[in-house]
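Take a look at these structures.
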Structure 1
Amino acid sequence: MTDITNQLKEVLLPPIMTVGDFAQALNVPVARAITELMRNGVMATINEQIDFDTAAIIGSELGFEVKPKDVVEAEIPVKAKLAKGEGELRPPVVAVMGHVDHGKTSLLDAIRSADVASGEAGGITQHIGAYQVKRKDRLITFLDTPGHEAFSAVRAHGARITDVAIIVVAADDGVKPQTKEAIRFVREAGVQMVVAINKVDKEGADTNRVKQELSELELVPEEWGGKTVVVEVSAKSGQNIEQLLDMVLLVADLEDLRARFDGLSDGVVIESHVESGRGPVATVLVGNGELNIGDVIVSGATYGKIRSLQDWRGRRIKAATPGTPVVVAGLKTVPAFGDPFHEVADERQAKVDTMASQRNSAVKSMLGVKKIGLEELQNAITAGKVKELNIVLKADVQGSLETLQDSLGALRNDEVGVKIVQSGLGDISESDITAAKTAGAMLLGFNVGIAATVKQLAIRENIKVQLYKVIYELLDDIRGVLSSMLAPEVVETTHATLEILGVFKVTPGKVICGGKVTSGKVEPNQQVKITHAKAEVGRGRLSSLQKNKQAAKEVLEGEECGLSVDTHAAIELGDMLEFFTTAEHARTL
């Protein structure tokens, strides 16, 4: 018998493709491909996408042997690797991390000698920005990443694009959980660390205690024989700020940070938003090459020709070199926070790269959908019982929005979770109120406003609107709401055990018996667990208790008593009764 596979024509297909591309690859009419799909229960038009598994089944029925085509994603690295000694020295990129109250913003204020700390709510920076300072004729780029644990997503982005991380620890407060989390992110990213012990001039400061706590985290200070650079500073008085910068440069020099200054540029997006009168605006950090006005860049699913460049002070510039943060205008849409960008020769090539990026995103999205069997399906149905808190989310900039989405998504367990039904940038609008009403959702705004007319509409529609300027306060409130949705924990407390010595009367729902207390104290109205041969056979409630044929309020260990137990379970001679009470305890997420 002839092997049928020898008669099949081989065709290579990608993981995801449109129906039109599928038909073209097989060289069959689109109508025929659609008909075969419909015959297999797949309703798809010419421009809709199908996955490889579907294409393989249909292709086999059409007489083809379908095999997967290797898809290689052409990703441009943020920092192209250079051979040792190649390129030119570039400014180090530094992230400052730490607990929200340990003076991170004040330290940045002292470093760049600009009064920004007083204008920021709760002492925490609300926007992801970048700054440059000069020390000994050398530039240092600072990424202003928030320090609270809620910003883990932002810090993860920050740690991947930085060379040195300054971990700020207050001398009077010591290492906190948020500090440990920041250290963990830096270690995972393989970034060099410098520890700044801040507030050394404050009453109650104890730098030795802080150094001991750091040593317990395997960050032994150099003065104690370790390898961790530790600088004692005061953001308030400016003490040792210059020494801190010198240490940053010293650590950076050990890394021999170099970049390619010529050729096409690349880098990463560190902030993006829509600005009135300018359209999509992004702050980017240049990794290689020189970025100029008129250059065409691609970032993820968007591209554009640069119309203007501004430095971190807002001054217009003509070009930006590696290690420099710069604000660019001219992109078609807002790029995603943390996305790499790269320069291309012209807009035609930009469109090709953008389409490729969109296809890659579609592949990742569809390949991320796991095909489940019966057991997983049953688990998914069970998971449908999870109580979800619907939220409509608005934020001022893309970086804050993505951070909130990541952080809110992490507020979840097997019982409760957050579902963001709609999100966007800008002030709260009437359409947001409508969306919240339709979904039965809370409306949260971060660093945005709400017009009086929109506020009145929210009141009329009974929509709860909460505005925040500090992200960790928003997350704490939502964590509290989710905790209130959790079913309380029922705790059983055992008070006594008793051995049955006799059963006197059994009626439907009630057993009258007698026994001896073997431990604890038995009292009326306690709940009862009935065990036979050490196995639980039923439960009930102790409705009455007698001792010496008299009603008793309690019977102690070693005493005998008569019992009336409300239960539908059988109680036999030799069974053990366990008397307990239950209490409900509120749970937290």
Structure 2
Amino acid sequence: MSQLPRESVPESERWDLGHIFPSVAEWGEERQALTAELPNIEALHGSLGQSADQLLAGLSLIDQFEERLDRLFAFAMMQRDEDTRDSGAIQRYEQVMNLAIEASRAASFVAPELLTFSDEQLLAFLDAQPELEPFRRTIEQTIRQRPHVRSEEVEQLLAESAEMAQAPDNVFTFFDNADIHFGSITGPDGESIEITKGRYQRLLEQPDRQVRAAAYVTLHAPYVAHRNTLGSLLTANAQRDKFYARARHYENTLEAALQPDNIPTEVYTNLIETVHHYLPLLHRYVDIRRKVLGIDDPHMYDLYLPLVETPERNVDYGEAKSTVLKALAPLGSEYVDALAGGFEGRWIDVRETAGKRSGGYCMGAYGVHPYILLNWSGSIHDTFTLAHEGGHAMHTYFSNLAQPHPTSQYTIFVAEVASTFNEQLLTAHLLAERDDPRERAVLVNDALETIRTTIFRQTMFAEFELIVHRIVETGEGLTPERLMEEYGKLVGKYHGPHFVVDEQARLEWSRVPHFYSSYYVYKYATGLVAAMALASKVLSGGEGVRDRYLDFLHAGSSKDSLDLLRDAGVDLTAEDPYKAAFATMEDYLDTLEAALG
């Protein structure tokens, strides 16, 4: 069973990038036009502080350039991801990346030039020119970054190094999506099944343990074979982070990653410590699986098999869209109608096709509707992915609708709230529809899987990232063997004493693309904690709760991330959201044990 050619997918299930640029030729014309405007940005050098009006003119010119560049980038990236083997699309992506680097270099003088003025002078400009208000956050954040902004010469050099610094991520992306081949296994009925990332998840849900084990070993085989290369790439990525942290006078790479968003490093480290405290809940869940499945030696490939046997059913994409819209009804007609319009308006690339990037994501560009990439296989998990990415899409849609471009792009820290919030509403909707205890047990098991994979697993990833960066920061050697050793320890610690940490489990780090976006994955965990708290409040129907949440979706980056969440009703610097999340998990475990006898 081979992957579909893209041309065989109905047009209605392929996104329409023509909404950004009608043709590749017009994309190329816009790239040339923006390239020609680079000197206009460079010509601003030395003029920003002449007056409030001149500052407005300069920041507006740069902002308009960035808005147009975002559309160029979105088109090129999504076209590349349709087929990562397409050399023309790859070239366009590289061209726009190069343009982005050139633009960053051209504008690298802005922060150093602004910081030649005192905080009082900069704030006086804001008071003198009301039209600077959309740039208030830009100016305030520049003031906050004063200790980490270098001279104009150094800033220009750092900007010019950015393209080179993307090498580890780019190499991994092409290896992981275009060059890698997994081979085939024998399925439960004796048929040959070609392993793809999309099919892998379905195979891990097969009752036949030999099939699960074969899929697991076969998927990991190329990573095992290339462990030295992949270890070198991950090490190079951490070395890049170390270089930039030192260049900008941060204490360490963690501070460098979190400080620009005004997130205290304690939010990261406290997450890890808190999850450590609640690891007995995860161990209890693994033991439930071990006992129900009758497995003395649980492996990673045993974690995804449903505990309650249900007839295997392929979820139709149309059915999934309807289910998601019904589940999100508590958010009101404005939200649901906008998302329904996206479902039918070719925002989504649905099917897994040859060469297509794996997984799912949402991509937004100001002035254009958001887009969603899926790799639909028909599992219930795909329905949750649709709800998840739909949450990102609506966050982008409402932020772009309500905010000027400078404050329209919300931070990644809050992004995962909007997506996992939708998953919570979907779970609640499905539970409300089902009376049969075993059907409810299936949903509770799925909810527990979300907590396991999003809070525990992503925190384990986050802890591994911190360990890797600290090893690099202290100058210790980081070999593939050391990476496997450190990762293996964490797998054992998180999953409990009965869990088997095999070679593939110790090497799992080698196939996690998010590790190339350093200190990213912890936001999945904090996002779910916040989403569970907010979804519970919205579903309880408290007065004004829904409006506060919708206000959050409209707010973009108009405030610091933690403040936006406080306004919505959750404080991630306090213990209460974490206690609530793990109390919910304990309730789910009680329900599951009762249902399974």
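Just checking, which of 1, 2 has the largest value of relative contact order in percent (Cα under 8 Å, 6 or more apart)?
Working: 1: 9; 2: 18.
Biggest value here belongs to 2.
If distance in nm of label points 7 Å out along Cα→Cβ at positions 63 and 319 is computed to be 4.8, which of 1, 2 is the source?
Source structure for this number: 2.
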Inset, instruction - Please state which of the structures 1, 2 yields 3.8 when distance in nm of label points 7 Å out along Cα→Cβ at positions 47 and 255 is computed from it. - result: 2
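Work out which structure the value 0.10 belongs to, where FRET efficiency 1/(1 + (r/R0)^6) of positions 231 and 479 (r between Cβ atoms, R0 = 25 Å, to 0.05) was derived from one of 1, 2.
Numbers: 1: 0.10; 2: 1.00.
For FRET efficiency 1/(1 + (r/R0)^6) of positions 231 and 479 (r between Cβ atoms, R0 = 25 Å, to 0.05), the value 0.10 is produced by structure 1.
FRET efficiency 1/(1 + (r/R0)^6) of positions 191 and 455 (r between Cβ atoms, R0 = 41 Å, to 0.05) computed as 0.40: which structure among 1, 2? Intermediate values should be presented prior to the final figure.
On the way: 1: 0.40; 2: 0.65.
Structure of origin is 1.
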Legend entry - Parent structure of the calculated result 0.65, given that FRET efficiency 1/(1 + (r/R0)^6) of positions 471 and 495 (r between Cβ atoms, R0 = 25 Å, to 0.05) is the read-out and 1, 2 the choices: 2
Inset, instruction - For the read-out helix-only ellipticity at 222 nm (-39500 (n - 2.57) for each DSSP H run of 4 or more, over all residues; to 500), a value of -20000 was computed from one structure; give its label from 1, 2. - result: 2
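The value 0.95 for Rg/Rh (Cα atoms, Kirkwood Rh) was derived from one model only; which of 1, 2 is it?
Details: 1: 1.12; 2: 0.95.
It traces back to 2.
Values quoted throughout were computed directly from the atomic coordinates according to the rules given, and no laboratory measurement underlies them. This is a predicted model, so every value here is computed, not measured. Cβ atoms are built from the backbone, for glycine too; each structure is taken alone.
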